[in-house]
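Multiple structures follow.
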Structure I
Amino acid sequence: MEERKEVLPLRIVAARFVDNDEQAGLAELDRIAADSSRLVQNRYLALWLALVATAISATLMLILGTVWTINGAPGADTMLIIGLACFILTMAVVASWRAFQYGGIKASAPQDAAYANPEESAARNLERLFALLQRESTLRAFYLKKSGVRRYVDHRYFFGKLRAAHVAREGAIRSALVGPVGFWFGRELFLEADVDKLIADAKAHPSRKGAPKQYDHTNAIIALIEHPQVRALDTSKKRGNQREIIELMEDWYRGRRLKVPSQTQLAPYANQILETIAKNRSS
């Protein structure tokens with residue numbers, strides 16, 4: 001079979017691995033990334049507080065030590081030593097975050113990914129994509145430099161616990177990533193591949209549920225047909241009845257903390273309820 005390669009954001013490729021409906025897959029990725037982020041948010045907050053504290057301390061101590069050295073003030077050496085110690089602590093904080101993600105300072109093997117539910121279908125399919133990217137092969141993700149030139153990333157970038165962040169929409173979630181070398185890495189990644197072939201090679205099974213329905217009209221209709229106010233309506237007053245049913249439907253959506261459709265969207269369903277009531281009464 002002839003390959004049909006295309007250049008796509010890694011996020012889009014991942015969405016197709018998760019669900020046959022791309023939009024549904026993207027929604028699942030956002031949920032997975034957010035859940036993964038919540039699992040480590042306390043640790044990440046502590047990291048940032050420690051990083052800021054040690055970095056500020058190192059900067060102040062080194063500046064003071066340098067100024068005191070120039071002025072020949074006593075205690076300058078002590079200040080410089082404290083500043084260097086704070087700088088070392090700053091590097092240690094960054095190193096500890098890398099060790100958390102990669103199981104050590106060096107990324108030598110894939111770590112168990114941080115998923116709220118690693119057994120769910122979406123997480124398993126996403127891991128099948130990452131399993132391909134973890135190979136030292138020709139399938140390599142890349143990011144684009146400002147000049148438009150591709151910069152390919154090492155396969156070890158997908159070894160980390162937080163690899164789901166690579167396919168997150170929010171840059172804030174990706175900002176938690178560090179690379180196997182260097183410091184923070186929050187670039188948007190791309191892939192050039194035949195996605196259908198990748199899915200087949202990975203033995204992934206994207207969900208066929210499709211995009212979730214935006215409005216639950218069916219259950220709203222079923223619930224309101226038996227509503228006491230609706231059953232008491234005089235069906236000869238169609239216009240006033242329609243407005244009353246629309247208001248009841250709006251209350252039904254609000255009561256379930258669902259997005260409320262517009263009155264224009266609800267009008268046909270209100271008429272459907274009225275027609276059902278009229279048929280029931282005539283039978």
Structure II
Amino acid sequence: MNIVEEMITKGVSIRYELGVESLKDEEYRIECIHRAHTILCSIFNPEDDVTFIHRTFHDVKDKPTDKIRLKRFFRTQIKQLRSYTTSHWYEEPDDQMYIRQWAVDVKMKDIRIAYVIECIYNSDFARKPTSDGQIYLYNKRNGILFHMYDDRGCDVCSLDQNVLLPLYHLHRKWILDYDRYDIDQLFNEGLTGITETKEERELRQKLNDQKVTDSKMDLNIDNTSNVSHHFEIPTAHATKFAEEVSLTGFTVRQISEENKRTKFEVSKVEMITLIDYQTHLMSMYGKKYGAYTGWSYQQMKR
């Protein structure tokens with residue numbers, strides 16, 4: 001089985017957020033590239049043996065091609081380039097698509113990493129240079145597969161979840177908040193053991209739907225907002241609450257302290273269409289440390 005398919009079907013992964021929605025233009029680009037490079041450097045050493053994988057996706061009606069510009073990604077001449085064609089699948093086979101894959105074994109130091117990251121970043125912005133496909137880096141030493149899928153984020157995969165545990169701790173703040181609850185469960189940390197009943201979920205979603213309806217916001221256009229979540233935490237647990245939530249992509253602010261209760265506001269700039277995962281995540285922190293009292297928003301100017 002191909003290493004990419006093997007990781008997807010049998011492995012575990014951490015998804016990191018690279019592009020931060022609250023940042024714009026050059027600040028967004030700089031932060032995205034910084035995060036990608038930092039995560040890569042924590043996985044690979046210069047002398048590591050790496051399999052560089054490049055994949056392109058095609059309609060079955062397309063004519064197969066052997067033309068691919070890979071030399072530009074390397075500092076040295078590449079040897080023994082391997083290629084093959086396989087059927088396309090995502091969760092299940094797709095007989096209308098196929099994948100063309102090229103792979104080569106190199107030293108990490110021979111890959112132009114800054115250029116690779118730039119090419120992947122540019123892919124969704126119609127800029128040059130671009131990656132012209134999906135790029136995966138497999139570290140033979142530790143068995144970790146790195147895949148920056150575009151400017152939004154990257155996946156770090158392994159067949160052994162213990163190998164990923166140091167990365168979970170090292171870059172915990174950058175874990176994609178949408179997947180944070182599930183990733184915590186994977187490593188038996190954070191919100192592990194904090195659950196939501198069916199009745200709690202239905203009530204939370206009902207309140208979300210009502211608030212969105214009342215907002216009269218058109219969800220078919222840009223609905224990016226500064227979403228604030230509100231908490232009342234026993235003061236005895238306030239420090240631990242603030243410490244753990246600060247390890248997410250949300251901003252934590254203490255509002256007041258009275259009668260041994262501390263009020264917090266936890267905020268993030270994101271689309272209102274993602275409010276369900278936000279309220280689930282925040283309500284779990286509320287259940288762990290005190291009480292989650294709801295959310296408010298301020299729509300960003302377009």
Structure III
Amino acid sequence: MLRFAKAPQEEREVKISFFSKEPIRCPVCDTSFQREEMLSGGGRLIAGPLTDELHRKYEASLKYGAVYPLIYQVTVCPNCWFAALPDDFPRLPRESRLKAEDDREGRIAAVGHIFPSVDFTSCRTLKSGTAATYLALRCYDYYPGEFSPTIKQGITALRCGWLFDELNERYPHQHYDWLALLCKRKARFFYREAINREQTGKEALSGLKYFGPDTDKNYGYEGALYLMALLELKYGPREPEESRRQALAESRRTIAKIFGLGKSSREKPGPLLEKARDLYEQISAELEDEDGE
């Protein structure tokens with residue numbers, strides 16, 4: 001099955017996505033379904049700017065309109081609404097399936113409060129894609145440590161925040177901006193927790209092959225460290241002031257150490273290094289302002 005979108009100024013329809021021929025079986029409720037995949041190429045994606053959160057924005061094209069790659073990144077069972085990234089979806093351990101089944105009504109109700117009429121049997125929309133990402137954030141609670149669930153919750157929370165931003169632009173005054181902020185605060189918590197667990201040996205990051213955080217480029221472990229510091233600056237608690245200061249000072253040391261700031265370095269060229277320099281300066285400016293008060 002192919003998904004189509006009306007092309008502006010054209011009578012014919014153009015393809016945006018398709019449903020896979022091979023069925024997928026839900027490990028929780030045993031439902032068989034087909035996953036929707038986004039078609040690539042053909043001018044569907046026109047790359048726009050890269051944000052400080054390493055989120056790639058895309059411009060709408062005359063032929064395809066607005067296309068959101070992130071809405072296709074999560075596999076969702078249309079029956080029980082279990083959701084995860086494609087590689088993890090069929091690999092939910094048997095001992096975790098009862099937990100996922102017991103939480104079925106809870107996750108459906110949680111999404112229903114935000115999107116009362118969402119449908120995972122039809123083609124993905126911005127709303128259903130956001131709902132799918134939110135479900136994945138919740139469902140990674142079912143996975144054990146060898147899957148690196150904490151960092152995946154950080155990534156899905158951040159992506160969910162970006163999608164709520166898009167919804168807020170399209171449908172303002174419906175509190176999507178508040179939900180975006182909430183998700184980004186969750187992302188800040190999960191990124192810090194994931195790095196802490198990795199450094200203390202509680203949960204390795206080896207279960208994650210693609211750090212993203214977006215679909216256009218994998219910024220790896222260094223990208224995760226950068227985001228941990230950035231999210232702390234933007235979304236971390238402001239009080240108590242001493243805790244805020246300690247968290248920012250730690251973030252600045254991490255950025256300086258990893259990216260070699262303060263001395264010449266050509267080992268890490270590209271946008272990540274430039275954004276890390278900007279972040280270092282922003283953190284330093286806030287710390288200096290506090291010293292001057």
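Structures I, II, III were shown, and log10 I(q)/I(0) by the Debye sum over Cα atoms at q = 0.10, 0.12 Å⁻¹ at -0.59, -0.84 was computed from III.
Comparing relative contact order in percent (Cα under 8 Å, 6 or more apart) across structures I, II, III, the highest figure comes from I. When helix-only ellipticity at 222 nm (-39500 (n - 2.57) for each DSSP H run of 4 or more, over all residues; to 500) is calculated, the result is -19000; to which of the structures I, II, III does this value belong? Corresponding structure: I. Taking distance in nm of label points 7 Å out along Cα→Cβ at positions 208 and 224 as the criterion, the largest value within structures I, II, III is that of I.
Computed from the coordinates by the stated procedures, all read-outs in this text should not be read as laboratory data. These numbers come from a predicted model, not from an experiment. Cβ atoms are built from the backbone, for glycine too; each structure is taken alone.
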